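Peer 1: See the structures that follow.
Rule-based calculations on the coordinates, nothing more; no lab input. Here the structure is a predicted model, which is why all the values come from computation and not from measurement. Cβ atoms are built from the backbone, for glycine too; each structure is taken alone.
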Structure I
Amino acid sequence: MSRRKKAVVAVGSAIVMFGAGIAVAEAHNNRIGDKEVRVMLPTGQSNPAIAQGVGTGHEVAIYTSSGLGPGALNPSAPANSPERFTDPTMTAGAEGVSVTEAQALVVLKAIQDNLKAAGLTPADVITMKCYLMKPPGAASADYAGWNRAYRQFFANIDLQTRKPVPVPMGTSPAKAPILANNARPARATMEVVTLAVPGWLVEVEVTAAYPKSRR
């Protein structure tokens, strides 16, 4: 049985456990086991986007990525433009996709590849930080576009039905996500004045916990 199929939901509490070897804990038990990962989710929500916090025991093996930005996968766009750092194949057929959303899709795919090289998957991610720049001419960063892209790779399985939740891309009708993933990391998203590469609008770093069998 896959790790995803072994997911356990602690119904009626704010604690949801997912991933291999992550133990179920009662809401009143505040002590975290040595090899436990405890994810705290908002109560009363079947499909929350992020966790309120994550606790890890001292024997949990952790991986932290560097901040990853999008690759220049659109050579038809001008050099150093935000459009240059998108991948038209990821948004083919979708309407109304913002440039931040398109870049974020590239970044999240890069995160998936980065984790794979470390022997992990997006299902193992427990924390995430995202840095956004506002697109040229915009008043602020495109949080809505980022959140649409995020749901394509994270937090897109209903905790009660255990079924993938359709996700919109741009203004197109919602459909199955790119990657069905139960993980809801503790996440911070912030607007920054500049990023390291001209044209980048998105940079993301993650922390992931190795499955219990490998701790």
Structure II
Amino acid sequence: MESPWQLFFDSLGPIAWAGLTATVPLALISFVLGLVIAVGVALMRISVHPVVSGVARFYISVIRGTPMLVQLFVIFYGLPSVGVTLDPWPSAIIALSLNVGGYGAEVVRAAILSVPKGQWEAAYTVGMNRTRTLTRIILPQAARVSVPPLSNTFISLVKDTSLTSLILVTELFKVAQQIASTTLEFMVLYLAAALVYWVLCLVLSFGQSALERRLDSRVAH
């Protein structure tokens, strides 16, 4: 019979593989889709039309005011009651993307508002309309400002994917649970999962720092 420590090291491989093949792709897909939602909602949020702005406010309020676990359960377990049944992966991607969209929208909105109003006025004086000003002048500058908080959102999302194990998604934490259920060494397997999450987040943090330095160097030049 394997000792707890032997089991710990033997389980690191399968758990890490699940992290690379399931957890990271799940987080990456959800983040990209969530970022698209975030930009759209942020633009709605700063709209001069009260109805459009109100819809964005309501969406952000719902997402930020309810736990992600509840959002996952509503989509995976709740929607079938109204005739909409989704597999675990699509359910997880939808829930995570909507969650990122709600939190990311405020980050993007703050980044857009941080761009000096003179940039808008300068663009208008050379004949640019609001759409071209946004896409060519404002959003590129806002993107640089929003990189650090959005990077933190992605790192948090990687950890939050562990919740999807509760809707039958076989990701990093689910694999640890499966091994633990057969060996009954729950502490050992959960510590192994925690170690893999930690390493993943360390790597992502280093990547975030490198990206920020690169952006800062471009601004300096």
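Peer 1: Given a computed value of -4500 for helix-only ellipticity at 222 nm (-39500 (n - 2.57) for each DSSP H run of 4 or more, over all residues; to 500), which structure among I, II does it belong to?
Peer 2: It was calculated from structure I.
Peer 1: From which structure (I, II) was distance in nm of label points 7 Å out along Cα→Cβ at positions 83 and 99 calculated, if the value obtained is 3.0?
Peer 2: II
Peer 1: Work out the source of 27 here, i.e. which of I, II gives that when relative contact order in percent (Cα under 8 Å, 6 or more apart) is computed.
Peer 2: Derived from I, not from the others.
Peer 1: For structures I, II, which has the highest computed value of mean count of other Cβ atoms within 10 Å over residues 67-74?
Peer 2: I
Peer 1: Thinking of I, II, which structure, once Rg and Dmax of the Cα atoms in Å is computed, gives back 17.5, 56?
Peer 2: I
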